[in-house]
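Before anything else, here is the set of structures, which you'll find just below.
Quick note: the coordinates plus some simple rules give every number you see, no bench work behind them. This one's a predicted model, so the numbers in the text were calculated from it and none came from an experiment. Cβ atoms are built from the backbone, for glycine too; each structure is taken alone.
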Structure 1
Amino acid sequence: MTFAYDVAVIGAGMAGASLAAALGSRGRRVALVEAEGRPGYHATGRSAAFWTESYGGPGVQPLTSASGPWLRQHGFLTPRGALTLARRGDEAELAAFAARFSALGVRVELLARGALEACVPGLRQDWAAGALEPDCCDIDVAGVHQHYLAAAAKAGAQLLCGARLAAASRQGSGWRLRLADGRGLDAAILVNAAGAWADEVAALAGARPLGIRPFRRTVAQLRTLPAATASLPLVLDLHEQFYFKPENGRLWLSPHDETPSPPCDAAPEEIDVATAIARLEAVVDWRVERVEHKWAGLRSFAPDRLPVYGFDPRVGGLFWFAGQGGFGIQTAPAAADLAARLLCGEATGAIDPGPYLPTRFG
């Protein structure tokens, strides 16, 4: 049976756009279906925009490390450095953190108190040690996303915006899709790259949801005294209570919150912004002069907090590309390449797809 498209990708955020570009480069006819009026409105457009190899844990690190060369080659990374802080008494736990990622080939340097003060002026005395990742970079998120959208379009992909999926049914060996505005399209393969809505899309396709849950993450832009200097690294807490980084003379700060949320247009809560500021004040002696901007986005995780890439074990022609948490930006090049290889039946290369396959959920 002949279909208008080889692949229909649901969701045109970073996940869907990167996979559409990878499939288009392989000659596949792709429809990129986006519920919102513009691609990247939710998680992609609200990222705190950094690439660091320890972020997401050892299971995500191979994807992050493999994505670095492509991101650098295309000019999307700017050196930043990341510093994970530990309080007095947590030095052994920090050393284990550094050893774990060093064994994976990540550059990590343990710093004593004196060196920390040079990295983070005004650091309070409770913070006794740090682990520096000198290769951490800022990411031009909008640039990466637009690159993938343009590459997909150049390869012939059709972008359909304001096109929420309303129904999906098997049609012979493929899919018949109905959109909320009444349009229909058919494709041989349906890709679920719907982010926070991934389980909802799965249910529409007659598949068992995998338990991919969205969580709200808050970020605030602050004016501080002293001002956040451009040389400040990305600063993270060993116990994931905060992170902050400079951005054009201001400070971007998050309480590292993960509040369960329904799929929605997430908005920041005042209590989360207040919590973030209280945690910052426990780290440095700076004065927060003003909250200039605040926002929230959704990060969606599978139950084991690893992404899900691969064909559904029960529903033919349904491919998962979801559950990428807060690391979907920094892993996009490697993730899209791996997923495209799986979907097209190619050899998967250096990254073992086993930990990411949906079959792991039984």
Structure 2
Amino acid sequence: MLSVFRGILFKKPMEVFLSYLGSSGDIYEKARLYGEFVYSLADYNYSFSDFLKKAVYEDENKYIVSAAKGCSLPETLKINAQSELGLFSSLTRLDYLTLAPELDGYKFNYPRFDNTPTDIESEYQNRISNIGKYGYGIFAASKMFRVSKNEIVPVAYSDDVSLDMFVGYKEERQKVFENTKALALGRTAANVLLFGDAGTGKSSTVKACANFFFEDGVRLIELRKDQLFELPYVMGKIADNPLKFIIFIDDLSFNKNDDSFSMLKAALEGSASAKAKNAVIYATSNRRHIVKESFSDRSTADDIHHSDTVEELMSLSDRFGITVYFAKPNKALYLEIVHALAKNRGIIINESELDVKAEAFALAKGSRSPRAAEQFVLSLL
């Protein structure tokens, strides 16, 4: 019987496991439930111990939440948690013969499952001691998240881009890297605006930094511009979490009457309702001034404080503590990127011929960019 980690009882492998243990009588029913149990482990590499570790480490319960906040824990809670963790450890020592001895000898298809003896209790206490790196709940295993239907959910297949994959823009990326490092170390970190030409690697830079500092407790939550009204909800969910968070807004721009403008402005200015101490906002934009302004917006007919209005619209980007400009690469940098990507892909071609084809590709695309270089190299495969 579980009281601390009770949520694990409702996960499919555990539900089927308990149904199997509770079954009696008909050997065919036991065989069916056993097969269903092994099948339920498919998402965990058919490993019962992998399932148990993931379920335990990601479970959000009173014990882990209180420990993360540094709260005093009732003795009964500690005893119950220790007992249940010991139980999970013992389950990692089961094998198929121990679990289903009555099926042995029958002419069944007797599927196997993996199980590696693991001291889950010791590992769990280690995770609590380093809670600022490991986290808990849904943030324990995944690197990147998004908001869907008013819920923060893991990105199923997150971008695994790494910093060593880039060519060029070293100084620009170093600024973002150093700021993210400060966030990971719990020092003061700034909100960052990465702006410049399309395809220059702004979004990839943010994701690469999040990947690099994952083991230091950094997680990325992506919001679309139309989801900015969710900012208070997101900040509220992570405010007491021991991890550090990058709130990532890609391809940001506003029209002057956009309702979400004020929400982002409040977060950048540190409004208590829209900003968490353990979070920074990283945004990318193709525009330095991320509020679109037309000539008609300059009319003063209906606004007696017109200059103040224009200033507010145009200065949103100035509310970011750090702005990093990713310029369109010149010819030399573009070809340097092409050469590096071609080498990484194992493409062997005369350098002069490669340069001519790369320039022709860029001309057809209408511009040089790291994205164009990557697309060109892929076209050679």
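Name the one structure among 1, 2 that relative contact order in percent (Cα under 8 Å, 6 or more apart) of 23 was derived from.
Structure of origin is 1.
Distance in nm of label points 7 Å out along Cα→Cβ at positions 88 and 144 computed as 2.8: which structure among 1, 2?
Answer by label: 2.
Output the label of whichever structure in 1, 2 has the greatest value of mean projected area of the Cα convex hull in nm².
Largest calculated value belongs to 2.
For volume of the Cα convex hull per residue in Å³, for residues 64-119 alone, the calculated result is 101, so let me know which of 1, 2 that is.
2
Out of 1, 2, which has the highest value for mean projected area of the Cα convex hull in nm², for residues 208-247 alone? Each step should come with its number before you reach the end.
Working: 1: 4.5; 2: 2.9.
If we compare mean projected area of the Cα convex hull in nm², for residues 208-247 alone over 1, 2, the biggest value is for 1.
Tell me which structure, out of 1, 2, gives -7500 once helix-only ellipticity at 222 nm (-39500 (n - 2.57) for each DSSP H run of 4 or more, over all residues; to 500) is calculated.
1
Please compute mean projected area of the Cα convex hull in nm², for residues 216-279 alone for structures 1, 2 and give me the label with the greatest value.
Numbers: 1: 4.9; 2: 4.3.
Of structures 1, 2, the maximum of mean projected area of the Cα convex hull in nm², for residues 216-279 alone occurs in 1.
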